[in-house]
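Engineer: The following blocks contain the structures, represented as structure tokens.
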Structure P
Amino acid sequence: MNKKIISAVATAAALALVLTGCAGKGVGTAPVKADANGALPITIGYTALGAGYSDLYVAQDEGIFAKHGLKVTLNRLNDSSQLVAALSSNSVNIGVGVAADSAAAIMKGSDLKYVAMSEPHYNLEMWASPDVKTIKDLKGKKVAISSPGSQSDFGLTDLLEANGMKREDVQAVFVKSVPAEVAALGSGAVSALLTQPPNGTQSREKGAHRLASLADLQFPLGAYTVQSKFLQNNREAVKRFYAAEAESLQYLRSHKPETVKAIKKYSGVQSDDLANYAYDFFLTVWSQTPEVDPKVIKQAFDEAAHNAKSTPPADVTKYIDSTLAAA
């Protein structure tokens with residue numbers, strides 16, 4: 001496992017625990033009530049702007065959730081550090097994002113379960129100014145990433161280490177929005193950015209070039225997590241979600257036009273070229289099934305334990321519900 005120097009995951013988990021104590025007990029975890037058509041309402045929180053969560057987009061817009069008897073509200077959070085807090089405060093029923101965030105919270109006492117996974121790899125690209133020809137050329141320069149504890153935060157460390165460099169060799173600049181990252185690169189305020197297509201890809205229109213792709217690096221991303229109490233009280237709803245997710249992951253691969261349309265709608269990028277680029281990129285990232293791989297979750301716990309200077313659990317399978325696919 002690559003060593004990390006990031007402590008933000010533990011910070012985010014601590015904040016989540018504070019919010020857990022403030023949240024109303026039982027609110028949001030009680031059994032949900034079906035509407036007049038028998039649809040069960042659930043709110044799903046996701047943590048990044050881009051094409052990565054196209055499984056959610058098409059499931060919503062193409063009626064896959066509705067087909068499985070769900071009435072879904074999609075709630076985009078500002079960044080991945082809010083994921084556990086949103087679950088703990090019952091703002092969302094199911095949250096998807098970086099698995100290390102929820103792993104850190106579990107190690108501090110949060111009662112969460114992993115129920116599905118859509119992306120077991122990084123979904124990031126690095127775009128850089130023309131003068132940066134190689135990763136090593138970034139030494140001493142600024143790189144724009146989204147927020148502490150985010151996928152891009154971990155990704156920057158992994159990318160540098162894979163190229164024989166250390167995190168302190170560059171200056172990470174935390175920029176809260178992808179448009180701000182693109183603007184920073186275009187203005188010369190930073191020398192590179194790290195984000196998912198198609199949003200970061202548009203920087204090529206301002207002269208940037210793709211310096212690296214991280215799609216071949218395993219990373220516990222796209223981890224769908226629920227409070228154990230919500231799962232206990234709403235197992236049928238979560239089973240329906242899992243079935244819809246399984247169908248959606250297959251739908252993506254055989255319905256490019258519909259997926260590209262959804263990418264444009266939810267990413268805010270209106271270019272057909274960029275949306276098609278993103279689709280082709282994510283075909284190498286999206287899972288074939290929503291099954292949660294214990295090896296990938298173990299990586300998340302190892303990461304969280306390293307950052308917290310603690311010991312990861314010996315058995316991570318107890319934090320995974322692997323029975324949802326059963327008929």
Structure Q
Amino acid sequence: MQIHYFQRYHSKENVDTSNTMLMLSRLYNYNADKFFAMLNALILGQDETPEITFELQVAGDESVPDAIISQKSFKIVVETKLHNQFQQDQLEKHLTQFGTEEIKVLLTLDPKPMKESLMDSFGIVLKKYNADRINEIKTPIRHVNITFEQLVAAMEDIVDERDSEIMAVLDDYKKYCFDEKLIPDDGNWMRAIVAGTTLEDNLKYDFYYDQASRGYSGHGYIGLYKGKSIRAIGKLKKTIVAELVNGEVSYINESGEAATKEEIEKIKEAIVHAELEYGYNLKTVKHRYFIVEHFYPTDFKKASKNPIQKSKYFNLAEMFKSKTLPETEEIASILDGKTWEEFH
């Protein structure tokens with residue numbers, strides 16, 4: 001049974017915000033330095049340093065102490081929406097939440113970017129507010145608008161994939177975001193999965209299999225990963241949960257069109273072959289078969305040193321700067337010879 005770290009029921013803004021704050025607090029406890037690095041890059045701005053600083057022989061007005069340990073004060077006020085229903089009057093009222101903090105950010109969070117017209121009009125109001133009250137608030141308030149997708153991507157960048165405990169929490173938060181449509185268009189996502197021993201079988205049968213008890217987030221493409229590179233890409237067609245009962249495949253169509261006779265025969269062949277060749281029990285342990293249209297070869301490399309442990313998601317629409325994706329064979333061709341880091 002999969003453990004869920006975040007509450008799940010009918011999506012409400014306060015629940016989504018609560019789960020997001022819980023995720024951020026877990027990341028802070030996991031590694032405060034990495035957390036602040038993410039906060040700087042995504043929200044506070046590259047020039048801000050709310051971390052603790054250690055300074056020697058700092059001259060004051062009347063003394064020169066041996067050392068000073070200090071930390072910039074900052075406040076982030078968060079407003080979450082689910083359907084881009086931000087209201088300018090509400091945002092203006094939030095500005096009164098700030099005092100004399102050295103760093104002030106009004107963070108708006110939504111599945112989609114804020115409408116440009118509101119960004120522009122609120123930007124004008126914010127500029128005037130800061131100018132009129134600069135003596136009172138000392139430093140200006142900034143407005144930062146991000147999506148849940150951007151937040152998850154930033155969190156993934158700071159988490160060590162070898163740390164299974166925090167990865168499990170982050171994976172569950174990401175699944176929550178997919179399930180609640182906080183990250184939309186999951187059909188544009190490619191899930192890179194460690195194929196390892198079964199890579200040749202996956203290519204032969206045009207499917208990837210995993211234990212049915214293991215959770216996963218929605219995606220439209222599968223990338224077969226081995227040796228720090230995605231070796232093949234396929235567009236997901238359907239998922240089937242199956243086992244072998246009295247020598248025949250017992251299955252449930254989980255998503256997509258009904259399974260064909262040919263697909264069931266391939267599953268049966270894979271079940272038998274996996275036991276004979278690798279000692280895997282696909283007979284009595286239910287497995288989920290991710291069936292693709294076809295796996296196209298590629299060599300999309302991970303240049304950084306640590307391999308992935310299980311899976312990693314890529315937003316192909318963002319990578320290709322288009323919501324309309326090329327054919328799968330072309331996607332594999334374009335990514336062939338490229339590195340993951342080139343798309344960050």
Structure R
Amino acid sequence: MKLPAHIAGLDEARDLPARPLHLAIGMFDGVHLGHRAVVEAAVASARNTRGLAAALTFDPHPSRLLRPDAPVCLLQPAGIRSRRLLAAGLDVVIAQPFTPEFAAVSAEDFLPNLLKALPELRTIYVGENWRFGRGRVGDVAMLNAEARKNGLRVFSAPRVNFDGEPISSTRIRVALREGRLDTVNALLGYTYCTDGVVKGGQQLGRTIGFPTLNVPWAPECAPRLGVYAVRIRRAVRTSDDTASWEGVANYGVRPTVADGETTPLLEVHAFETPPFDAGDHIEVEWCAFLRDERRFDGIEALRRQIDQDAAAARRFFAEQAG
């Protein structure tokens with residue numbers, strides 16, 4: 001039986017192969033360097049025991065249910081998060097629906113319920129500040145105590161620091177909103193990326209020498225409006241498909257050509273023509289913030305600025321390569 005890479009909840013996880021299971025638990029929004037410390041520990045144990053490495057994550061974020069008036073905005077949709085977790089070496093990602101019923105499970109019942117769904121569970125991996133159970137009353141000390149009663153081990157990873165401060169999804173969200181892509185990418189440990197389906201546009205960029213791929217995109221946690229050096233590739237690709245195209249992108253409301261528009265659009269101009277068209281699913285890597293979006297006096301002024309933006313992006317990529 002082929003092991004499914006994605007499982008929609010604990011109820012669907014009962015048919016996993018009867019092999020020792022090493023489970024990382026958390027929201028893992030961003031799958032940043034701190035998350036990777038938890039995940040990679042689970043992967044290492046699984047490889048040493050010929051077991052399975054899995055992640056238990058939640059969808060939607062618990063705050064959607066518990067604080068609907070002020071929910072946490074996620075850095076990534078569930079699909080990208082899952083792909084990042086699998087790329088870190090996990091065998092399977094279990095996305096548990098965070099329902100009122102699940103939220104009502106007490107801290108005392110959390111582990112017994114987990115064992116019912118995952119009888120091969122051997123080790124649990126969490127961050128040192130992880131909380132669980134109704135009212136978030138369970139902590140790592142409680143999890144350790146309950147695990148010992150059931151012959152399980154718990155590994156709690158200490159927080160990973162960068163520039164003297166702990167890495168957290170909250171810290172990354174702040175940096176993303178401020179356009180500090182160097183900080184975002186350093187904390188993530190990889191280049192921030194998004195994906196979307198190319199949509200046909202007015203082809204204004206083509207008339208001024210800068211054809212663009214228009215990608216409607218409505219993120220929960222939006223980056224700063226402005227111009228970025230980017231790299232694009234196919235969103236769904238085989239392991240040997242490494243092709244990518246460098247370019248420049250504008251994420252914003254296009255005040256020069258779409259006065260009054262309030263919904264940001266992602267427009268990507270690749271330096272070399274990529275084989276993408278309307279309907280294609282692409283991934284965009286956000287490599288560097290170049291400048292804020294602003295209104296220009298006319299199309300010619302806009303064209304000159306895009307030319308300068310493209311030159312700035314080319315310089316960035318040349319410096320990276322050198």
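Engineer: Where is distance in nm of label points 7 Å out along Cα→Cβ at positions 52 and 276 largest, in which of P, Q, R?
Structural biologist: Q
Engineer: For which of P, Q, R does P(r) over Cα pairs in 10 Å bins from 0, in percent, for residues 132-291 alone, calculated from the coordinates, equal 9, 32, 33, 19, 6, 0?
Structural biologist: Of the options listed, only P reproduces it.
Engineer: When Rg and Dmax of the Cα atoms in Å is computed for each of P, Q, R, which one produces 19.1, 60?
Structural biologist: Source structure for this number: P.
Values in this text are rule-based calculations from the coordinates and carry no lab data. Because the structure is a prediction, the values reported are computed rather than measured. Cβ atoms are built from the backbone, for glycine too; each structure is taken alone.
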